[in-house]
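No value in this document is a laboratory result; all are computed from the given coordinates. Bear in mind that the values here come from a model prediction, so they are computed numbers and not experimental data. Cβ atoms are built from the backbone, for glycine too; each structure is taken alone.
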Structure 1
Amino acid sequence: MTTLATQIAERIHALRFEDISSAALDWTASAFVDTVGVTLAGIVEQAPGILMRVPGIAAAKGPSLILGTSRRTSALDAALVNGIAAHALDYDDVAGSLGGHPSAMLVPMLLPLAEMLGRPGREVVLAYVVGFETMCRIARGVHHHHYEKGWHPTATLGIFGTVAAASRLLGMDIERTAVALGIATSFAAGLKANFGTMTKPLHVGHAVRDGLFAALLAEGGFTANPSAFEHKQGFLDVFNGPGTYDEARILDEWYDPLECGGAGDPGLKPYPCCGSTHPSIGQAIALSRRHDLAPEKITRVIVMPHARRLPHTNNPNPRTPLAAKFSLQYCVARALANRCVKLAHFEGDAPFDPAIRALMQKIEVKPHPDMPEDWGTEVIVEVGDGVRFAARLDDYPSRGPAGDPMTHAELWSKFADCATRSLRREQLSPAFETLMDIAAVENVSDLTRLLETGVPA
């Protein structure tokens, strides 16, 4: 009987560039812009800085750029550092079917590998679409049990998307791709217990590196059990448990329709915090604007998302800026008080603003009693004269748990805001426009030169 890894590998190698829908191509361009932008912002954060001070990290000579720096190193080390930077701010895109962040598992690896290989943007786009499909299709077979058990799907499932994308860009055959997937089952890791700390983006950096590492090992003839998914002591039974997954859901309907073309509910984040807080933030901003709510007149706030959104976000007393990204109480207080949630709200002493802390004390968070969809929420605000205002969202009417797709102007605004943390102003527009047309880039090294700075890392 053909192993599950082999059947996945066959699907990984079945897609042609000509098969990619216009919607998927549009998404992919936006995803590269967005992911590069948040990486350029994240590279100056503490987590990648600590990582790069570890002896031996990014010390090897190589052609691959650590984005937003002048340092070039091996593709493996560039993937590691770029991966942790991409997720350092928790501002990167999301996909409902994955239950995590797909592009942070792909873009930080594809750019350095394409530099190493001298590949064009067209091949990178194809590899991205294949990788996105792979992680989301595996996710469909193991969720929601996998998510609720406490695994961080971005890393534990995303690594297989990284393997798929690397295998396509490397031009590997089906047999060796199956082996690479088998190797990656032993690399998969990431616990939601570490959300709100530097270890969450470390999950991503390591999984990005290890997905590429698995592909490079398999390409060189390394061995692994091609039955490592379905083995009685393999990935599915160990990570999920017998009876909690469906292999048919993994294998069915690949590319029909494409996950990144809309089927996987992909979305770009408008707020730099956990995606599970986004629905409640949006409703709180809407209420504050619609009713011109003054924070000092608010007496009580009730926030009721789907129960699945609470285990990692019900944090009434976050003690660090990173922890505040995973606090519904903090994020909703900011949304009500400022009518926006920005990068600056998670920096320095911002999470300890006395006015925000006072408002947080008035916020009660609990699971909604009848919310039909897991991205739904209801926010109720009471003011001093006994008046109550409510806003409910059963599910997003359009693509993705981050809400409506960003306009070109909104995407540019987010990219520029993020990228200015690393690049000079005059670099922004050329980088943005080239990323938006990434499929036309003749050599990815021409693109990455636009993302390089004269300041050493």
Structure 2
Amino acid sequence: MENTIVAISTAAGNGGIGIIRLSGNKSFEIINKIFIPKNKNNKIKGYSLKYGNIINPENNEIIDEVLVSYFVGPNSYTREDMCEINTHGGMIVERKILYLCLNNGAELAEPGEFTKRAFLNGRIDLAQAESIINLINSKSDKEAKESIKELEGDLSKKINEIEQKIIDVMVNIEVIVDYPEYDVEEITNKDALNKMNEVSKMLDNLEKSFDKGKLIRDGIKTVILGKPNAGKSSLLNAILNEDRAIVSDIKGTTRDSIEEFINIDGLSLKIIDTAGIRDTNNEIEKIGVEKSKKLANESDLIIAIFDLSRNFEDEDKEIMDIIKNKNAIIVLNKVDIKQNNKLLENELNKLCKPTIKISAMDKSGLDKLYDKIIEVFSLNELYNDNEILITNERHKNQIKKAKENINQAIISIKDNMPIDISSIHIKQALEDLGEITGKNVSEDIINEIFSKFCLGK
């Protein structure tokens, strides 16, 4: 690419260091205009650092004392000549240096353009590029580990393995089409059927892995549900170890949902505190109650909290109806207060849901809650270092399309359709898989993927 791009690669705000990144064939030329190294040796070597000053070439004013990293293409992140200016962190200094680069021949990079160039220049494929943004946005250890596996090419290798099996079938089909005088169609059909069944199973396993991958990527969407004053907000505060939600004896204090992330056993939980379930004449609170029910219906897990110190009420029965067919843990709160609600406990026992007793006020029983969540989701078994998990919705959709085309090819072979008819579906499956790694992908999809990146990456 002819133009040289520049961007600030560190987050906005004050910090110990800031990094301004350049990539393109004018990178070294631009650096030579604005950087005066302490060591006057002008020879540029890849993977080297030079110490010196960034100056304004118009008046020789020193802007900052810096280190400049040099990367000579193709041995760089983008496979182009690159420089990274390591400055003292701070918006003023970083922007001054950015403007100096722009004024001396660079162009402002688009979001994700450095990684986009790495993809277009063949250093990484599209699946690996997408794993970078997943790694940056990771909310848990397990999500970060899965992103690293994708960045190292584990998914791409699996896709390539499947593609090769499909190509082997296509080669045999082409022989039949090009040389019909050789009577081997029956043998080819049998071989194709065996290989397509094998491919279908491999694709099915990948598609099914998305259920685990989605939990790792998005976390467990966990809704705290209960009637007013059952202790929902107190439980949220206890879990977060901070006063995140307002706690009051006044019913209906929580009218909107509050969302926070926590980590349990290396996996993130998206904890949502909701409005208390009850009949109310307050229009705003009504909206909050309906939203609570909707969130509960969409959740991966409901923590249904019940107050042991109060009598069994209609609201308790309504909450029991909501969680009856849902993945739920029952939390019996306020064990620190005198308990006189055996009827509630008896009714809850009929649901056969995991149940624990806690005091959200003094935080007793929280460890039991965490252990129960780990048990319910089998978190100790969820992550396998040797297993390839699909965490990207786009990848999952492409795998599903490929599987459907392979299955259509299998049906046509079984129905004794001409082998070249089956090849239409088989070729389409190859194209579907090619969109994952970028072998076959439109410019619009590429632009959409890289638009989700931050500037400077």
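Annotations
- A value of 7.0 for distance in nm of label points 7 Å out along Cα→Cβ at positions 65 and 425, calculated from one of 1, 2, originates in structure 2.
- Entry that produces 16 once relative contact order in percent (Cα under 8 Å, 6 or more apart) is calculated, selected from 1, 2: 2
- When mean count of other Cβ atoms within 10 Å over residues 113-120 is calculated for each of 1, 2, the greatest value falls to 2.
- In this comparison of 1, 2, the computed figure 1.10 for Rg/Rh (Cα atoms, Kirkwood Rh) is attributed to 2.
- Looking at FRET efficiency 1/(1 + (r/R0)^6) of positions 273 and 417 (r between Cβ atoms, R0 = 35 Å, to 0.05) over structures 1, 2, structure 1 comes out largest.
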